[in-house]
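Just so it is clear, none of the values below were taken in a lab; they were calculated from the coordinates. Remember, predicted model here, so these are calculated numbers, not experimental data.
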Structure 1
Amino acid sequence: MDLNINMALGGWVLVVIGALVIGIVAQFIGETRTGFQWLVVGICAGIGAVVASEFIVDWRTFEPVWEGLALVPALVGGLVVGVVADAVTRFVTGGRYFGRPMAA
């Protein structure tokens, strides 16, 4: 089994920017209890993107590839792991996806 990371600097920059975008968007959806939930979600999304692009060997040949980063698997992996991380951190911290009900 080949466990190499073959991304160039541009691929790493794209992973970091994409993970930050996913984390920041997750922070503004609903009501969060912590100010650093975006960081947890962003880190998890970045890890998911790298694992999906580089370590799942069957997906490595999936096109398009830019700077050694398989774009579609990285996007899917980052979104899936980011959404799961967001759901777990909201459940643990007591945040909500919807606002509080309005009083009559």
Structure 2
Amino acid sequence: MKESAQFSRHADVTLTALLGMVSAAGDDFGFEASIESGILTIEFEAQPAEIHLIPHPATEQIWLTSGAKKCKLDWDIVENAFVLESTGQTLQEVLEETISQLVGEDVNL
């Protein structure tokens, strides 16, 4: 992706869509999500854990951080999604896996 405006559009659309999915699942699994200053944050009620999805325009990546877990995802034109290059997982799949590990149940967004 060459233009930072294009990256910003992809990041905004992706994070807004994920906010809707995460918010819908949050009541069932005990977490809340919000976007502030362009960063999607997921906070868990039963434990002191957070997940942050942070757009990085300089690298044109979305970074997922949760405790010691850190993933940098690039835009994939074929998948039309942010993808973790090492596994081929989309951002949604990485997020589902991370949330599932924290709540101890399979979570599908």
Structure 3
Amino acid sequence: MPKATRDIVPLSPFHNLSAGDLIDRLGALKAEIGGLQAPGKGAARELIRRGLPSIEGAVYCAAITETVRWTLDTKGVRTEMGSSWYDAHCCQSLVTTVAVKPRPVAV
């Protein structure tokens, strides 16, 4: 006799929030993260400026390395090879994005 099976999806910790409350929470988190990124980038720039290859702290350690990043000039490839060739050699995937921005404040 076949067993009845189904995928059990655990509840999200946000399941009890309304959509409006959820977007407000997400917006607040993104603002908090944004406020932390600038000092983090500044600290990283200072470590790079000091020129040390590795740093040991009491809790964290860091290694500073340089690499070469290769990027493709897609506009140039499309121009040189043609749009039909470019389209035939590209892979597509569906991407879902959640764009969050503050609402205008009523005066």
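A few remarks follow.
- When semi-axes √(5λ) of the Cα gyration tensor in Å is computed across structures 1, 2, 3, the figure 23, 14, 12 traces back to 2.
- Among 1, 2, 3, which structure scores highest (criterion: relative contact order in percent (Cα under 8 Å, 6 or more apart)): 1
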